[in-house]
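No lab work stands behind these numbers, since they all come straight from the coordinates. Computed from a predicted structure; not experimentally measured. Cβ atoms are built from the backbone, for glycine too; each structure is taken alone.
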Structure 1
Amino acid sequence: MPQTKATIVVLADPRGGEDALGRLFNALAVTYDFKQRHADVRLLFQGAGTRWSGVVTNPEHPAHALYRAVEDKVLGVSSGCADVFEARAEAESHGFAFLGENAVPGTSGLPSLAAYAAEGPVVTF
């Protein structure tokens, strides 16, 4: 049986208060759980979630330690979403890759969730 790869997607806007922090924390925790079980997993930031690239990388942030524990599983941020939500400069300065294999017209591209779903479950937060 072929092994599947889980994709965890953070959509929550860090400006969304405690609920958004909870969503980020849970996305990181699920990624950590997969990683601890030696299962294939990747994490990406899309939509307003691309703004986390300039937040969670701050050592003072409450989710920073958990982020660092799964940083090797971070695939990157949506290129087009980083543009729309003005997160490109922050993401770039923190070394995030830009994902744009889904050539959505009028954008610099978005991640292909269809391609990821073909490889395994996609879980959004």
Structure 2
Amino acid sequence: MAYELKVIRTFSAAHRLRGYKGKCEELHGHNYRVEVELSVSGLDGIGLAMDFGEIKSCMDNILEGLDHRFLNEVPPFDRDNPSAENLARYIYGEMKKRISRGSPGLDSASMLACTVWESDTAAATYRE
């Protein structure tokens, strides 16, 4: 038996796609929506897979380093293109690190996927 949990957070940032032939090569911004999906094998004594607040707090900690920033100047995006695909992989990896370190409230979870929406109609999902 497993439960899948999803938490959605948002942040705003500017970027430019290096090497892209089109208007996205120019400086522009997005109001990003980030969805993190976790798997938890069971429920605790009060019937919860885990506290959504713990997931939100962990995500907020990661996203505060990206929020209202020019992503091309924020590592690792000073080297990697700050595409939705690369953002999804980065956030997934940062969440996975915190889970594997046994961050409070996240120690019973495993990462399933991270989806980064750069608009209402365009998103990229990363999963291992």
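At-a-glance table
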item: semi-axes √(5λ) of the Cα gyration tensor in Å from the coordinates reads 30, 13, 12; which among 1, 2; result: 2
item: Structure with the greatest value (metric distance in nm of label points 7 Å out along Cα→Cβ at positions 6 and 86, set 1, 2); result: 1
item: Which of 1, 2 yields 20.2 [mean count of other Cβ atoms within 10 Å over residues 22-29, calculated]; result: 1
item: For 1.7 (distance in nm of label points 7 Å out along Cα→Cβ at positions 62 and 94, calculated) the corresponding structure among 1, 2; result: 1
item: Parent structure of the calculated result -10500, given that helix-only ellipticity at 222 nm (-39500 (n - 2.57) for each DSSP H run of 4 or more, over all residues; to 500) is the read-out and 1, 2 the choices; result: 1
